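Each in structure tokens, the structures are laid out below.
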Structure P
Amino acid sequence: MKNYSQVHQLKMTPQLKALLTIIRDRKTKRNDFIFYADRLIRLLVEEGLNFLPVKLKTVITPTGAKFQGTEFVGRICAISILRSGETMETAIRDVCKKIRIGKILIQRDEKTVKPQLFYIKLPKDIASRYVFLLDPMLATGGSASTAIKVLKERGVKEDKIIFLNLISCPEGIKKIMGEFPKIHLVTSVVDHRLNKKAYIIPGLGDFGDRYFGT
């Protein structure tokens, strides 16, 4: 796969490998799948925050000493691609206090494998914010591409979009980064390929079905 400078993959640590193994296992029970998927999503959110701009800030510690640190610049929001993207909202709320969250409903036509846009609810001032786009699986890239186009149509600058997903594949990354080279894409792992049904291999099946128990 081509090396894209805007694609950021979590460092493959023993912990990350173990978490991925659990959620990939078809024998994993739903409550365990949810617990360990949530842990992974939290890691992604924490990594995604590293791509927000900061400025220098000096504070005084309880010892009376000066500390030269930083603080975040600009406002943020999160947009989940329904329905699986909703699974990532809890983690981002835990990390970012009072974050505003919008939603975009996009469903893949099972026959054509093409995305269909059904519903949009975004913050009115989204054009002035940095946007965390949430979707756990990046397969063909069709849904993500549609969502990013919606954001750009509402005035969001491409370089202010940080796309977070658990598992991606070369085909999806190629499509997204080919169309939107300025976004940041943060993923925990890049899998081998798509199969004929456009499922990621090895993947973990349908993330939403396993998380919501449907």
Structure Q
Amino acid sequence: MNQINFQTACFLSSAPSIQECPAEHGVEVAFAGRSNAGKSSAINRLTRQGKLARTSKTPGRTQLLNYFSLHNNEALRLVDLPGYGFAKVPLATKKAWERNMSEYLHARQSLQGLIIVMDIRHPLQALDTMMINWAVAAELPAHLLLTKSDKLKRGATRNTLLMVEKHIAEANVDDLVSAQTFSALKGDGLEALEQRVASWMMVEGVFGTE
């Protein structure tokens, strides 16, 4: 099986809504998360590029879907979705975000999986749960990335992961939803993240198998 080299990621385009997204061909994996949950840092660690996904000093300011291609192939894409959980934006902006994200998760046929980034110290907040529910409703695989694990001791990290996994099992969505811990700072969990994203991207006819 061919391997995906995430270091080949490069900026492709930005879209304010699903209507302006790249053509519906190939495959893409999207990253979603609350503002300041570490989404950009996770993407940058995955791609080994410190400034590929740029962080905004004002949460909620960047309301674009940012696309990155892999292997110089526009049919193989990572997507950085607008952050959520922002407080200092108009209600209309929040409602527009909800409409765009719901439509994207339900209607985007090339989307193969969703990484939902959460600060391990504050997992499963209301908007996180909403994203999970949207993904499940769309029958879209979702992987919960519990970031900043370096901020907790090993026992607390393990207990939080077990709590999240129990929540997934009790909701009876463990066929679509999985979870892991991650530290962009130390690289803990990087290999597991790579394997998860690659497993969604290895679609015959797009990247190919041998």
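Readers should treat all values here as calculations from the given coordinates under stated rules, not as data from a laboratory. Keep in mind that this is a model prediction, so the values were computed, not measured. Cβ atoms are built from the backbone, for glycine too; each structure is taken alone.
To which of P, Q does the computed value 3.8 (distance in nm of label points 7 Å out along Cα→Cβ at positions 18 and 50) belong?
Q
Give the label, chosen from P, Q, of the structure having the highest value of Rg/Rh (Cα atoms, Kirkwood Rh).
Max of Rg/Rh (Cα atoms, Kirkwood Rh): P.
Among P, Q, considering only Kirkwood radius over Cα pairs in Å, for residues 34-121 alone, which has the greatest calculated value?
When Kirkwood radius over Cα pairs in Å, for residues 34-121 alone is calculated for P, Q, structure P comes out on top.
Upon calculation of Cα extents along the principal axes in Å, for residues 82-169 alone from the atomic coordinates, which of the structures P, Q produces 40, 32, 19?
For Cα extents along the principal axes in Å, for residues 82-169 alone, the value 40, 32, 19 is produced by structure Q.
Which structure, out of P, Q, was FRET efficiency 1/(1 + (r/R0)^6) of positions 42 and 66 (r between Cβ atoms, R0 = 25 Å, to 0.05) calculated from, if the result is 0.95?
Attributed to the structure labelled Q.
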